[in-house]
Structure P
Amino acid sequence: MKEIYQHFRKEEHEKITMYNGKFEIAERDYYPILLDFLDPREQMIVTSLAGSYPELKIEFYGGAGDRERRRAMIIPEMLEVSHDEYDITVFEMKYPEKFVTLTHRSILGAIMNVGVDRSLIGDIVVGDSIQFAVAAPYAAMFRESLDRIRNAPITLEEVPHESFIDAVDDGKPASILVSSFRVDAIISEVINEGRAKSKARVEKGKVKVNHSIVTSPSFIMETGDTVSIRHFGRFKVTALTAETRKGKYRLEVRVYRDG
């Protein structure tokens, strides 16, 4: 187990210990263990842990299709589970579309104001319709509490998983040069602002990496990390392509601005 920790950041160790405990329970009781919705980084962590448990397998499901946020199931090797056992409800929002425009940012804010943890909410998709996934035990709470966004009345209608629309990737690719992998250095280049201002954003708690607030400007980024910046949007580090002769690094990112 100790060798697993060295491959991940120190601030992730507590989460790794928690996930490992779930594997131990599944192994001991020979029974499937359902986890909450995981972001891609968390999915990578539990996949790495699964390698230490040859009699267990890890499977993911987020409500049909290719989902970013998915629930994980730790399953004894000889057992099979159905998608129904992932306990996911998919909602579609009904609202007066002719009179109001809802952005992903306003929708996420309203959903979070219901008062449940982000780990209980799956993908939020804004396309021809607005749909999102939640852990089924909390579906009634959403029906009762989420009835208005930006003064627009809304209702929630449960839809079958096969009707869960695919997200549209509206991110724009960009290539940047950075002197280090510090989060403040990368933010500075991505949003084209001074390094001091980017450092202050981080220190004031306005930046999240993989959905967790980061307050240290020296936090080291890795390929695959997603950075959310309050009042800007988010970007994902997709690749490190080269180191220049002057000692800088070329990064490929995908940028998503707030609506």
Structure Q
Amino acid sequence: MSTRDHAGKRSADGSAGDADYARIGDGYTSYRQPEPEFEAAIREALGTARSVLNIGAGAGSYEPRDLDVTAVEPSAKMRAQRPADRVAALDATAENLPFENNTFDAAMATFTVHQWPDLAAGLTEARRVTRGPIAVLTCDPTLLRSFWLYEYAPEAIDTEARRYPPVDTILAGLGGGQAHLLPIPLHCTDGFSEAYYGRPERLLDPGARRANSAWSFVTPDAHERFETHLSADLRNGTWDRNHGRLRTQPHFSGSLTLIVSPGKSS
């Protein structure tokens, strides 16, 4: 078992990162459903594994149904939203995984590494308990500001860019691997901000923004300015003149990145 103690400060419901899911977690699964194209990419990255650890598992998105899954999730609010057909998640953090060395064939972490208070410790723990590949779905902070949302809500994008760790840092922490940009489909069912690249109206829904933790750090005034600015540009056609091609563009290459570390024996 790990002898480290990196638990750090946790919120009332156990959230270990900077976002308080006790406050923003309601309705999360209504907006954040697994995208089949991303599911396929993650499943391919896990290869021939039979057992997989999902770290920061949330409501269970992207957990392969054909593998023996163990899930860890510190937020009680998120654990409670896991569907009945998913395994119950253990209350644990990435920095203190309660497993022996090399317990799992593979591990995965989707939209979570930016929440880990001690990234280096979490990545070290992930590699410690995993024999084979580790797949990390994240966003490349160097690419976030190329998205049109930066014109309307720079505060939200700047927050994301500060929170997401550099891709090279993640690769180094896992002991090497490769990073692949994942194209985002037009009707992406996983509602992170770039999923709405061609459906800007969806981001006027406060629930859609609440399902993206960066917006919880944006002031009410900034939310109001965003809604006013985007609504006006949608009404007068400015958004469509500048970005309307995206409404029918099948895929968008943004910041979404799948990092795959091959394993100790590779």
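Computed from the coordinates by the stated procedures, all read-outs in this text should not be read as laboratory data. If you're wondering where the values come from, they're calculated on a predicted model, not measured in any experiment. Cβ atoms are built from the backbone, for glycine too; each structure is taken alone.
Comparing distance in nm of label points 7 Å out along Cα→Cβ at positions 73 and 97 across structures P, Q, the highest figure comes from P. Here distance in nm of label points 7 Å out along Cα→Cβ at positions 137 and 209 has been calculated and equals 3.2, so which of P, Q was it run on? Considering all the candidates, the number was obtained from P. For the set P, Q, ranking by Cα Rg over 2.2 N^0.38 Å places P highest.
Where does the value 14 come from, among P, Q, when relative contact order in percent (Cα under 8 Å, 6 or more apart) is the thing being computed? The partial results should precede the final answer.
Working: P: 14; Q: 22.
Considering all the candidates, the number was obtained from P.
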